[in-house]
Structure I
Amino acid sequence: MHLDGFADTCDGIWGGWTKEKRLEIMKDSRIGSFGAIGLIGLLGLKYISLLSIGEIAVTRFSPFNVSTQYVSCFISPVVINKCIALILMPVVGRWAQVCAAGLSIYARNESGTGLFIARGTTRKQVFYASLFPVFLLWFFYHLYGFVIITIIIIFTLSWIWYIKKKIGGMTGDTLGATNEVTELVFLLSLLLLGKL
């Protein structure tokens, strides 16, 4: 469902010249060429990023070194890092969705999939929704978790601004796209921090 929103967002943003045309394209249930290209790029980058996560994250950044003799004799630290990234990836993506819904306005005049979410999410809910992801990122990546949080916040605010500039606010499709793109930004952040 989020991938469909991402594809529709790619079609609308890259295929339309006006706000109205972009929103009309995004309502179309068929995938266009921009959506297909976007999906291939997104899934390809996620796949490559997951393959590239190696001896980083938990073994270097965590306050709890889980690669002790008890764990490492059964499971490789690389496998642990990939599993943690796979678990946290959707958490961070959903967190960005809540932030986008709470900090933006609904773009369409008529009702749509994202109407209830975009109009029903308050800034207070954004704050409370931020507590769990922030804790998890700190728990697994310690100080680097705060760097990841900063990257995600800057990206999410930039994404909200960009979408608002293009179509006037969020829709159900752009909220789904927010999830997918933020998951990729999270993985790329892990790779960047692993190279430092």
Structure II
Amino acid sequence: LAAGAAADAVDGLGRRPLPCAAAAGCGELCELLLEARADVNARGSGGSAGGDARGVAALSIAVSAGNGRLVDTLISARADVEQADERGQRPLMAAAAAGRAELCKALLAAEADPAGNDPADGKAALLLAAGSGALEACKVLLEAGADVAGCTLAGAAPLHAAAANGHSEVCRLLLAAGADLLKPGPGGR
């Protein structure tokens, strides 16, 4: 960088430095790249969210890794908290599915939409947290205004996801928050 290398240079495989540094867990390198004006929302072209981080932005990578310090750094650098990855998953959805309540709080404080969903299937953060039994993440999302009745395109609600996976504490929480016990799930069941 001191010799003039571009902070957003793309290599022959479509990789960019910032997502690669995030995938490697190199927070200091991410900070250096951001200081050199790397695009905080850049992602490489094509590929998958594997070790080379093609197709995924640094914030999604940091959230998936549970790297709270890096998440805070990227949010401070104005990362787009609503930027979906190749699969349509937003950072808040990834944090919720993994049960990372503190990351959910950080993303919500940065104005992530608690009701934002994947347009392809309608899954939202609360449904993903409920399905994985992430009680604390569910509490955070409900406090932020997540829709307890929000359904996927197939008709599944957070209560269905929690019940289908045997998460009784999450079911109790959702019912206390107003979930409809009699609402039919996918296929009318």
Just checking, which of I, II has the largest value of relative contact order in percent (Cα under 8 Å, 6 or more apart)?
-> I
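Given a value of 100 for volume of the Cα convex hull per residue in Å³, point me to the structure among I, II it was derived from.
II
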Can you spot which of I, II the value -26000 was calculated from, given it is helix-only ellipticity at 222 nm (-39500 (n - 2.57) for each DSSP H run of 4 or more, over all residues; to 500)?
-> I
Comparing distance in nm of label points 7 Å out along Cα→Cβ at positions 28 and 156 across I, II, which is largest?
-> II
Using the calculated result 0.25 for FRET efficiency 1/(1 + (r/R0)^6) of positions 140 and 172 (r between Cβ atoms, R0 = 25 Å, to 0.05), pick out the matching structure from I, II.
-> I
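Consider the structures I, II: one of them gives 2.9 for distance in nm of label points 7 Å out along Cα→Cβ at positions 108 and 124 as calculated from the coordinates. Say which.
I
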Highest-scoring structure on distance in nm of label points 7 Å out along Cα→Cβ at positions 20 and 84 (candidates I, II) is I
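Each value in this text was obtained by applying a stated rule to the coordinates, not by laboratory testing. Model, not experiment: these values are computed from the prediction. Cβ atoms are built from the backbone, for glycine too; each structure is taken alone.
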